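Peer 1: Pasting the structures here.
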Structure I
Amino acid sequence: MRPLIALLSGTIFGAGLTIGGMTDPARVRGFLDLLGDWDPTLAFVMGGALIVMAIAWRFVPGMARPIFEDDFHVPTRNDLTPKLIGGAALFGVGWGIAGLCPGPGFAALAIEPLGAAIFVAAMFGGMGLVRLTER
């Protein structure tokens with residue numbers, strides 16, 4: 001049942017990104033172009049996500065356990081490490097250059113396979129490089 005729920009959740013997430021236009025790198029770059037032809041679309045997508053999560057977090061404390069899982073998996077760490085800050089900075093730079101982040105990158109495979117495949121391959125390459133350097 002868990003794989004089916006994961007597939008359904010991922011499909012809904014990907015469809016939302018596609019409908020919201022977040023699989024179009026030009027739209028994301030337009031949002032990041034504050035001094036040029038600014039496109040506020042991404043702000044509305046983020047705002048919609050914040051509203052959904054705010055509502056969800058109101059229900060979580062009253063639930064004994066999640067519907068499709070045994071326990072809640074809530075992060076316990078709240079410290080900022082140089083590794084976290086550096087990774088966030090690299091993520092932001094890559095997002096600004098490519099106009100894609102992992103979710104929209106995978107969703108874009110269905111719309112623009114070649115460009116998205118290059119992004120996804122580079123993303124996996126970077127993940128592999130990190131694993132090699134951490135050992």
Structure II
Amino acid sequence: MNAWIGWALAAAAIAAGYVGWGWQGVVLGITVTVFWLLLQFSRALRAMQQAAKRPRASVASAVALHAKLEPGLSMLQVMKLTGSIGEKVGDDPETFAWRDAGGDAVHVAFTGGRVGRWQLLRATAGPDAGTHPAA
């Protein structure tokens with residue numbers, strides 16, 4: 001959800017509380033807003049704890065991650081998809097990379113804290129890849 005929408009809803013809850021129940025409604029509106037903020041904080045912490053349990057910048061399948069990404073996802077949502085914290089590989093735009101066991105990687109560029117673009121980088125084949133020894 002957009003932060004502006006969240007804060008507008010919080011202000012609307014406080015205003016509705018005041019109109020309906022006076023100062024007690026304002027207290028209720030503030031309480032609901034604080035509870036909502038605590039839920040968001042708890043969600044972020046839970047995602048960080050899960051990501052901290054896995055190796056950094058690793059993902060089960062880079063191809064699957066590439067297929068699941070879409071523009072506008074937040075870093076928290078990408079961390080939930082990958083299950084790990086990405087490795088920062090660039091600053092402008094802020095770019096993070098995740099790799100799988102096969103060497104494939106996904107580079108995700110974040111613009112304004114949201115996924116702007118991403119790129120799948122396949123592992124290069126070794127010099128003897130695809131050749132079989134003569135029998």
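What follows draws every value from the coordinates through simple rules; no lab data is involved. A quick note: this is a predicted structure, and the numbers were derived from the prediction, not measured. Cβ atoms are built from the backbone, for glycine too; each structure is taken alone.
Peer 1: Kindly point out which one of I, II the value 16.2 was derived from, the read-out being mean count of other Cβ atoms within 10 Å over residues 60-67.
Peer 2: So the calculation was done on II.
Peer 1: Same structure again: Determine which structure produced the value 1.22 for Cα Rg over 2.2 N^0.38 Å, calculated from the coordinates; the candidates are I, II.
Peer 2: Traced to structure I.
Peer 1: With helix-only ellipticity at 222 nm (-39500 (n - 2.57) for each DSSP H run of 4 or more, over all residues; to 500) derived from the coordinates and found to be -22000, which of I, II does the value describe?
Peer 2: I
Peer 1: Shifting gears a bit: 0.55 is what came out when FRET efficiency 1/(1 + (r/R0)^6) of positions 4 and 92 (r between Cβ atoms, R0 = 35 Å, to 0.05) was calculated for one structure; which of I, II is it?
Peer 2: The read-out comes from structure I.
Peer 1: So if we calculate relative contact order in percent (Cα under 8 Å, 6 or more apart) for every structure here (I, II), which label has the highest result?
Peer 2: With respect to relative contact order in percent (Cα under 8 Å, 6 or more apart), the highest-scoring structure among I, II is I.
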